[in-house]
1. By the measure volume of the Cα convex hull per residue in Å³, for residues 88-375 alone, tell me the structure among P, Q with the highest figure.
2. Among the shown structures P, Q, from which was the value 22.9 of mean count of other Cβ atoms within 10 Å over residues 344-351 calculated?
3. Could you tell me which structure in P, Q was used to calculate helix-only ellipticity at 222 nm (-39500 (n - 2.57) for each DSSP H run of 4 or more, over all residues; to 500) as -10500?
4. Using distance in nm of label points 7 Å out along Cα→Cβ at positions 128 and 480 for the comparison, can you identify which of P, Q gives the largest number?
5. So if we calculate mean count of other Cβ atoms within 10 Å over residues 16-23 for every structure here (P, Q), which label has the highest result?
6. One of P, Q was used to compute distance in nm of label points 7 Å out along Cα→Cβ at positions 328 and 360, and the answer was 0.9. Which one was it?
7. Comparing distance in nm of label points 7 Å out along Cα→Cβ at positions 144 and 312 across P, Q, which is largest?
Structure P
Amino acid sequence: MKKFKFFAGLAAAGIIGLTAYELIKNKRIAIMPANTPRAYDIQIHNFLGALDRDEAFDAAQLNDSFLFIKNRYDCSDFLVNSLLRAMYAYHHKLDAYQPHLSARMKELLLDFKYHWDQNGADSLCTWSENHQILFAGAEYLAGHLYEDEIFYNSGRTGAYHKARGKQRILEWCKRRFRFGFTEWYSNNYYLEDLAAMSNIQEFAPDSEVQHAMTQILHLIFFDMATQSFKGSFVSTGGRMYEDNKKSAKHGCQLNSVIMKAFGMKLIDSAAPFHEELTIISHGMDYNFLLNKSYKVPTVIKSIAKDSSEQIIKQSNSVDIDEGMKMSLFGNSDAQLAAQWEMEAFTNHQVFGYTMKGLKRNNMFCSQFMGPLRLLNLTVLKPFYGLLAKTINPITNGKATQRANTYTYRNKKYFMATTQNYLPGGYSDQQHLWHVTLSHEVCVFATHPSGELEEKGALSKSPGYWVGNGRNPHAAQHENTILAIYHLPTKNAAFENHVYQFTHAYFPAALFDETVLNKQYAVGKLGTAFVALIGASELELCGNDELKQYGAQQFWICICSSKETESFNAFVDRIQSTTIDFNGSTLSMNNLTLNYQGDFYVDGCIVPTQYKRFDSAYCVAERDADHYIITHKDKSLEVRL
């Protein structure tokens with residue numbers, strides 16, 4: 001017994017000593033900055049426009065872009081993709097702007113880091129869905145340009161990098177084909193996808209890669225066609241910021257792309273999405289606008305312009321449990337790519353994979369991942385899943401899990417909801433229900449999770465208008481959205497504050513006419529009408545915010561138009577509607593929603609788990625081997 005106690009004590013002392021050593025070692029890991037120490041003037045994207053138009057351009061303006069890439073600040077891959085288009089499409093023009101300009105660009109490409117498993121300590125975000133294709137496409141195209149040369153950072157040939165990039169491109173395309181986009185309908189991040197996708201499609205030396213990318217381009221434009229209203233692409237979305245939600249005019253980063261792709265005229269005044277000290281993506285759309293190879297299929301253009309009444313159901317991404325059953329996630333590089341592109345890091349099912357992947361790829365120096373370095377302890381490794389499940393941190397909301405989206409649109413208005421998306425859970429940047437009435441006027445509600453900031457897109461995620469502190473249980477049937485909110489009184493792990501109100505964005509000053517009366521807010525824009533109904537009296541804050549307080553509450557959103565009734569009749573109908581709510585069950589007319597339960601229409605349960613596509617335009621199961629898109633007399637087969 002004494003020997004047992006002695007050896008047990010010795011083992012305990014060893015574990016304590018090892019843990020202390022590892023903690024000290026982990027704390028000493030230097031965290032690399034993600035952003036620039038001063039404001040950088042990023043001009044590489046605008047240079048593409050000048051090259052195409054043969055306009056004068058002072059190449060000295062590219063110095064900040066080159067320094068940004070050289071120092072590997074986060075989003076360097078945005079710049080590298082525009083640099084590659086310059087090299088592929090306009091190489092013969094470069095040195096006329098500045099002697100040896102093409103050589104400077106070549107040096108940057110040879111020295112760049114193209115994947116998380118390559119050399120270098122940095123805070124490059126290499127893992128999200130858009131970044132994965134930006135990095136993979138850049139590695140593939142740079143490797144092809146310099147197949148026989150040695151890349152400085154890796155010590156490998158261009159041929160090696162070309163093969164690695166090709167592999168990751170094809171894997172990314174396969175996941176998009178099978179499951180859709182994890183950053184579903186994002187009018188911010190689809191721009192970044194398109195920059196890489198367009199370059200790959202146009203310049204790929206392999207027919208296999210070009211074909212795969214062409215098919216996924218068809219699918220992303222199909223998303224944009226079905227989820228836009230007269231060209232205004234603002235819908236429910238997997239990753240959206242404040243600006244992106246509030247209007248297509250000021251927040252959709254794809255207006256120029258839509259105008260070219262669908263042949264539409266739009267007011268293009270969206271403010272560029274930017275990092276704190278840089279305007280990083282302004283002009284990225286040139287990578288698509290200057291594409292001479294890809295043409296949006298006629299049937300997709302026709303769908304984008306269709307103003308008939310339509311119900312469009314679709315599913316995107318996967319639930320984490322679903323991904324686990326399919327062995328989509330795991331320790332291999334491809335499995336980490338599938339997990340990390342949906343930003344599933346701390347969720348208990350995959351946290352062990354995250355920690356192994358970060359350690360193996362020396363990523364604890366990242367400003368984004370650095371806090372996790374303190375958990376890189378031998379004593380914790382067997383318990384990562386249990387630890388994550390017990391703590392249930394707010395960071396779990398970053399994971400953009402399966403979205404079953406329901407869209408109702410006609411020639412007067414557009415409504416979309418991600419049905420039954422993790423009610424009561426966290427959402428980092430997910431936007432769960434939305435109404436678009438025009439290119440400028442949108443309506444939605446959220447549960448805030450941070451103070452109001454002036455930085456717009458840079459507000460914390462989740463924040464005042466970004467994501468939700470707690471998700472509602474939202475469900476839509478035709479022109480009616482029901483959303484029940486249960487607000488906790490205690491903070492979650494790593495949550496600063498729990499707000500005891502929800503709020504709606506209702507830009508009263510932009511409506512032709514509004515009626516605000518206790519728990520009702522009704523707006524008229526042209527011949528379209530929208531109504532919001534709250535569980536309690538609504539408080540108007542400023543010109544565009546409606547608040548309501550209470551631990552258990554709801555928002556109901558209903559749209560109509562002059563074709564159905566007059567505005568006064570609509571107001572009367574809304575204010576006379578009988579609503580029953582007991583905190584968990586919300587009933588109105590023929591609709592009943594049970595919080596974290598079933599959704600009923602006319603007394604029958606309505607399934608809210610959808611096929612991959614289910615609409616008049618396309619019907620297909622998840623994981624189908626091909627899709628047929630049709631409208632009127634036009635059709636298109638999409639197949640990898």
Structure Q
Amino acid sequence: MSKPLWTPSGARVAGANITAFARRAGERHGVDLGSYDKLHAWSVAHLQTFWNEVWDQCGVIASSRGERVLVDADRMPGACWYPDARLNFAQNLLCRHDDETAIVFHGEDRVVRELSFAQLHDRVARLAQALAAFGVGEGDRVAGYLPNMPEAVIGMLASASLGAIWSSCSPDFGVRGVVDRFGQIAPKVLITADGYFYAGKEHDCLGKVREVLAEIPPVVHTVVVPYVSARPAINDLGPASLIDDLLAAQPGGEIVFRQVPFNQPLYIMYSSGTTGVPKCIVHGAGGTLLKHLCEHHLHTDVKRGDRLFYFTTCGWMMWNWMVSGLACGATLVLYDGSPFHPGPERLFDLADVTGIDIFGTSAKYIDAVKKSGLEPIRTHDLARVRTVLSTGSPLLPESFDFVYRSIKKDLCLSSITGGTDIIACFALGNPTLPVWRGELQCLGLGLDVQAFDESGRPVRGEQGELVCVRPFPSMPVGFWNDADGSRYRAAYFDKYPGVWCHGDWVTVTEHGGLIVYGRSDATLNPGGVRIGTAEIYREVEQLGEVMESLVIGQDVAGDVRVVLFVVLREGLTLDDALRDRIRQQIRRNTTPRHVPARIVQVPDIPRTRSGKIVELTVRDVVHGRAVKNEEALANPQALAHFRDRPDLAS
């Protein structure tokens with residue numbers, strides 16, 4: 001039997017938040033919760049009791065909770081959590097007012113800033129006062145078009161303190177991408193930076209902002225954050241202020257936190273938008289808070305004073321997830337810019353300089369570091385890093401090996417999965433469990449996650465659809481402009497009525513963890529056999545010549561053939577010998593069905609702005625179908641490499 005890659009020490013288990021939580025909950029309710037399997041089973045069987053325990057032990061601040069926890073528990077969608085509760089999301093995140101560091105910010109190698117918790121509180125108070133003066137109140141929208149910088153956190157917290165709704169895009173979004181999003185939600189105030197840095201270059205935002213303002217419903221006021229220049233010109237933006245001028249004009253002081261219902265909208269998130277105008281997914285204040293507290297406090301073991309980092313932009317839900325670490329009293333380490341500027345060591349330098357405890361990134365980043373030849377275990381200290389988080393796409397088993405071989409041996413490597421749809425995770429890490437190669441450590445507490453076959457039967461040890469069969473607090477409140485809920489129901493509940501179907505192709509393992517093979521709508525089906533795309537990526541990207549790959553199923557003569565696109569190392573050209581090596585690698589470690597019928601070299605692979613490759617979009621291009629929203633892509637020009645290819649015509 002194989003051994004785990006990492007097993008926590010007795011001291012690590014004893015000192016973990018989840019250990020204390022299980023002990024106290026077990027004592028209070030007279031049950032044995034001495035193993036994670038028992039704790040998870042209890043959390044699912046006693047949903048209301050479990051979430052009350054999370055509320056109590058994580059110290060949720062609320063003016064009232066009410067007696068009712070879950071109403072209409074048998075309805076999904078339709079279940080309602082804490083219908084009588086009143087709280088404020090920002091109040092829970094601003095739980096510290098001291099002079100310790102709240103935020104450390106690095107903007108590539110150009111800008112370094114720090115804010116204490118007291119300074120953060122003061123700036124949120126002043127911005128909230130300014131927003132209120134502009135008429136922002138409960139239910140109004142405030143939009144951020146910002147780098148991952150302190151003002152994004154301040155803007156969100158100020159909005160939430162008023163009961164308003166925050167929505168953000170990263171500044172690399174083009175005009176159409178911003179209009180497609182903010183145009184649907186009609187923000188009352190827009191907060192933007194004047195520009196941003198990426199790969200050592202300055203990029204302007206205000207030119208795009210002028211175009212955006214002309215195309216979306218009227219904005220009452222635009223707040224500009226100087227970033228690439230000291231005092232950018234804003235006289236042609238309509239009613240506008242530089243943020244420091246705006247804050248200086250406010251008195252500051254205590255924040256009046258508007259107490260709102262548990263399910264009051266807090267965030268509007270967006271689907272990728274690669275198949276049309278993005279869906280606007282609305283998340284509630286209480287559900288987001290409670291689920292994030294569970295994930296940070298129990299699954300990630302965030303402690304007061306920890307330094308929490310996630311490499312993300314404000315256009316990815318991991319930004320929202322990371323910021324909630326403030327509710328545990330953690331310090332946020334924010335980085336904006338290229339993770340490879342000036343070299344692949346950049347984020348590991350950041351970890352050493354800032355003392356990061358929890359280091360979050362994407363699977364693609366880990367693979368890119370591996371391909372670069374960097375071995376941080378030899379070049380960096382990383383003394384405080386005790387947990388590495390990975391998400392965005394499946395972390396390949398070989399990447400697990402790389403982390404422990406070449407980054408650090410003693411750490412909890414937690415691959416996690418969930419998404420914008422739930423602003424949280426279905427499967428996560430656990431500092432008290434071993435790490436098994438290629439597996440997510442465990443299913444989330446309070447989540448009845450299963451894998452379903454096509455007939456809706458749960459399967460274990462077999463591939464199936466990732467589903468959740470009982471309600472959970474961070475289910476969306478709904479979609480924006482979806483009064484009857486029909487679009488919301490169609491997105492998640494059509495395939496298995498009454499069950500959340502997430503759209504991932506997975507296996508629940510014998511260890512109680514999860515293996516993710518990719519999106520279920522992108523699975524390949526040659527000869528009627530379903531194949532997860534990650535099974536092919538795992539083999540192809542072990543080859544040193546291959547930097548990245550993308551695989552689709554092409555409809556040909558009544559069947560599906562597997563087509564593999566590869567990006568090779570600079571200077572290399574795909575020839576028959578390399579094609580044979582790729583096919584042999586896949587055949588040797590999978591099945592003949594996995595072997596591509598065509599292997600094609602391309603110079604670039606299209607991806608979303610959060611870095612995910614877009615298999616379905618490429619499949620549409622190869623089949624001659626129109627791409628409905630190229631603006632949703634970070635590099636739409638890459639689609640040209642897949643269009644009208646003679647080598648795929650027969």
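1. With respect to volume of the Cα convex hull per residue in Å³, for residues 88-375 alone, the highest-scoring structure among P, Q is P.
2. Going through each structure in turn, the value belongs to P.
3. Of the structures listed, the value fits P.
4. P
5. The maximum falls on structure Q.
6. Only structure Q yields this read-out.
7. Values: P: 3.1; Q: 1.0.
By distance in nm of label points 7 Å out along Cα→Cβ at positions 144 and 312, the leading structure of P, Q is P.
Read-outs: derived from the displayed coordinates by stated rules, not from any lab. Keep in mind the model is a prediction, meaning the values are calculated, not measured. Cβ atoms are built from the backbone, for glycine too; each structure is taken alone.
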